[in-house]
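Taken together, the values in this text are just the output of simple stated rules run on the coordinates, not laboratory data. These figures come from a predicted structure and were not determined experimentally. Cβ atoms are built from the backbone, for glycine too; each structure is taken alone.
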Structure P
Amino acid sequence: MAHIREDGRIEFHKITKLVAVQANYIASNQDEHWIDDFIAGYTGLMPWNWGSINASHTEWGCWIDGELWFFSSTSRKELGGKNGTRWIPGRILLRNPRRWKLQEKPMCKLNLINRTTRANWLIGLQYDFYGVTVDYTNPMRVLFSKKLTPEVALKITRIYCSKAVHAIESGRLAVYSPRRQYKWAKKNGFILVNNTMEYLTCG
């Protein structure tokens, strides 16, 4: 079975389903945190996010040793956060399934392993509160892009959720809000899952 090492990285025996999964947290389906409504509302004003869903947080996942695991960066305890990047089982992350919309994309085993490796490169980074503020309020920041390598990952100390997910999927560090990452995933072959709760049992 998959397990989390002391350094926070995930170890596993095999990929058990050949799909990547993106989980999008829907701000309007919860009433606990005003910051979700603010992130989703503010980024929804940007033209490149028009037509996206009301997302305020993003996770990347895949089926490992028969269980769905997710990776992201968060400071929120209810999302499994310890102020930064972490792996979390889907059965814990998605315990309020109506708050999430999932997307999945068929993917070969090598590409999934490459993506879990990228996620493990990002373990140990703190949540980037400063980056969220700067990236989401300066429109020119959307032009930023840099290839993610082990060496680059060692030089950064902070990252936020959708920037981490985009780096895992694309191999590049770039400015992506949860809304923009949803649109990117849709454009790049991710299909919306109809029922989040049923999906958890289909691995």
Structure Q
Amino acid sequence: MPSPKTRVLLIDDHPVVLTGNRRVLDDTEDLEVVGEGQNGEEGYQLFCERRPDVVVMDLSMPGMGGLEAIRRILARDDAARILVFTMHDNEAMLSQAMKLGARGYLTKRASAEELVAAVRKVARDALFVESEVLSGAVGADRVAAPGMAELSPREFQVFRLLADGYRVPDIAEFLSISPKTVGVHRARVMQKLGTRSTVQLVRLALAHGVVSL
């Protein structure tokens, strides 16, 4: 009797990425895709419905985003195995994803073979981090700014959303917290990062690859 396949859930806001990853994984004998979502909200809902063995999660998506989806999924099931699959190849994003409990981190420049290998490794509950990201080989822009490592996962989420141009009420809705709490996090972020305005936050986020134009 053949061994059961590893069941994979794909979450990404780019249909081309979803289609390509589904094709790669479904063409692999021991893997099967059991669902696709295009934002953090869909990702969390599909995880609860499908109970996959591995979630392949993008980070930069409209609305809730990947980091908050990771937090909610692991709050629901602390044994969930999540592989981050993202364009971000910097220390700040890697650090925050791992703080939240992701088991793997792979960039979108990876080959199909690397994606398959990463899914298999995370399915075994082993850690996987792409070697180039781990070594910091691409350049200084990947190194976190002073104070960024001190941000809690929630503070980092608020930082990213502010830098992406979201208003406080929107951030409160995405993260299911009050606008007042968002304001408290914003003040702490600015203090830790040594910034005095949202414009400075945006510049810092762009300079260190936390958000992109």
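Suppose helix-only ellipticity at 222 nm (-39500 (n - 2.57) for each DSSP H run of 4 or more, over all residues; to 500) works out to -15000; of P, Q, which structure was it derived from?
Q
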Assuming 3.2 is distance in nm of label points 7 Å out along Cα→Cβ at positions 39 and 79 as calculated from a single structure, say which of P, Q it is. Q
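Where is relative contact order in percent (Cα under 8 Å, 6 or more apart) largest, in which of P, Q? Can you show the working numbers first?
Values: P: 27; Q: 16.
Once relative contact order in percent (Cα under 8 Å, 6 or more apart) is tallied for P, Q, the winner is P.
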Check the numbers for FRET efficiency 1/(1 + (r/R0)^6) of positions 103 and 191 (r between Cβ atoms, R0 = 25 Å, to 0.05) across P, Q and tell me which is largest. P
